[in-house]
1. Assign the value -11000, calculated as helix-only ellipticity at 222 nm (-39500 (n - 2.57) for each DSSP H run of 4 or more, over all residues; to 500), to the correct structure from 1, 2.
2. 1, 2: which one has FRET efficiency 1/(1 + (r/R0)^6) of positions 15 and 223 (r between Cβ atoms, R0 = 41 Å, to 0.05), as calculated, at 0.40?
3. Out of 1, 2, which structure matches 1.00 when Rg/Rh (Cα atoms, Kirkwood Rh) is calculated?
4. When you work out distance in nm of label points 7 Å out along Cα→Cβ at positions 135 and 159 for each of the structures 1, 2, which one comes out largest?
5. Of the structures labelled 1, 2, one was used to calculate distance in nm of label points 7 Å out along Cα→Cβ at positions 23 and 71, giving 4.0. Name it.
6. Given 1.1 as the derived value for distance in nm of label points 7 Å out along Cα→Cβ at positions 87 and 183, which of the supplied structures 1, 2 does it correspond to?
Structure 1
Amino acid sequence: MKKTPSKSPMMNYEEAKEWISRIDGNLIISEENQIFFRHADLFLMNFEETSENILKALQMPLSGLKLSAKKKETKDTAPLPMYFRRLAADKLNISLKKNLRDNIQDLKFEVEFKEGVFFDSPQIGGFDFALFDETYNLMNFRNYCFGRKSIYNGEERWKEELSKREDWLKLSNFHDLESYPKGIDIPYNKKVPTIIGEVQFGNWALVYYDLLKTIQIEQTFDIDLFVYITAAGNLSKYISAGTVNFDRTRDALEEFKNITKFPIWVIGVDFE
């Protein structure tokens, strides 16, 4: 993986015109802007295809970006005006997730975790993306609705969620789940590792929120890998000085090291 020098945050007038005319670009990933916390590197060695697909998606060309320039405040005697590079985080986020979706099969987006089950639906406060054993996940939901400690309205919840998700309905029919007697749990061993991920270019305090919600899940569910994608180098300046970035994430991991037990792969991305 080769590091490519990124542009200076400052531009002259002609450079600023060229910059704001762009709607595309590429991300830069380097070895020094990655953290393999709690032996995440050992996990990735056993699942090379997963790590290769993630890195490939992150380095695919980005489109639909919004770049802008902010004039530097100077004294009237300054010879020429200079401009700061700016990049809209929301457009970057959308383009990056599209590349992840197009490149990684079975990736789920906007994933919420409740009662031992992952729900892929547009929910604020969930995870940006996840890979998990879909059969194991559905078995957990079936046991939640009809198992030994089932909820009182399990039949209603089962039908409601399966009506929203064609893939759940197909899996249920394939395994003939409704033929099993109620009041018992169906045992099923997980065959696919659980990977959850976050693309975070928001306010700097969100790194603590992201870690805490993951730690909370890990109390009842084994997380095999947490992938955290955030800004590094000049990109953190292009977005905003007050956002999550690679250095702040590294500091937060140091603060949480005694209570964080699962592997975390932090990927800092710069902008070319």
Structure 2
Amino acid sequence: MAHSIICSKCGPLVDLKRHCHNVYRFFLFSNPFDEVSHTATWFQVASGITDVKYISDLHDKHSIWCGPAIDYEEAKSDFHSRLILELTRFNFIWGGLECFYDDLELPNCPKYSGKINSINYFLKTEYASEVTPLKYYKEVVDLVSNLVSQNPWYGKRDDLFQPNECTDPTLIGLKVVYKIRNLFAHGAFKFSEPSEWNSITPHDISIIAASSRITLLTIQMLLRIIGYDLNFPIAQLGEVPEGERNSTNAGNFLEYMHLKDFSFS
């Protein structure tokens, strides 16, 4: 599976910042006369994070006396800055998912407890057999599968992608992302060396970015089936829905908000 599926310049999906903002806009237009919901704010914040700067040798100036050490620290600082940026955005997206879940009344999975098992069970029973999967969801999940198989510090791929009684195999993404999220939530995440100093090419940045994408796509799935009236209008950026030609209904928006070729007209 090519990395192009999540490439912000060459891939078919809007970049993650815009995807987060589109989720925020859904919540905003669903209650246009109320205060911005607590859930929406998580995605608004995630949509505006543009840079994280990490300097690996900030407190160790001895490296300036050694050319190879300078090269290593610069590469490490760049690689980890980009990785920490993706981790930061992911954490806000995940926080938005959990905040959204707290406003729902989803049934518990009969076999296992927990929010994610509850979401997966709801998707298994209410979504998998009733609604057409979102376009490119499978491709993003397949990408994660391919990349974690090349980076063994994420665990065995077969274990990560093993569905349980709560999860439909075709909607395995959130279960996998939850396992990846637990690595850094519980201090087990391995911060890889940059590729020039690593015997294995690290795909951490793409794995975390794809995990963010899966989480956003899962939220779209939930919003499609939880019982919202999806006939309210959502306008393009900078417009109001009433009286504007360039708007679409919420159901259409949920189906295509992640695609570059989506048009309001």
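1. On the way: 1: -11000; 2: -16500.
Structure 1 accounts for this read-out.
2. Details: 1: 0.40; 2: 1.00.
Working through the options, I get structure 1.
3. Working: 1: 1.06; 2: 1.00.
Checking each candidate, the match is 2.
4. On the way: 1: 2.8; 2: 3.8.
Max of distance in nm of label points 7 Å out along Cα→Cβ at positions 135 and 159: 2.
5. Working: 1: 2.7; 2: 4.0.
Going label by label, the one that fits is 2.
6. On the way: 1: 6.0; 2: 1.1.
Label of the originating structure: 2.
Here, each number is a calculation from the coordinates, and none is a lab measurement. Here the structure is a predicted model, which is why all the values come from computation and not from measurement. Cβ atoms are built from the backbone, for glycine too; each structure is taken alone.
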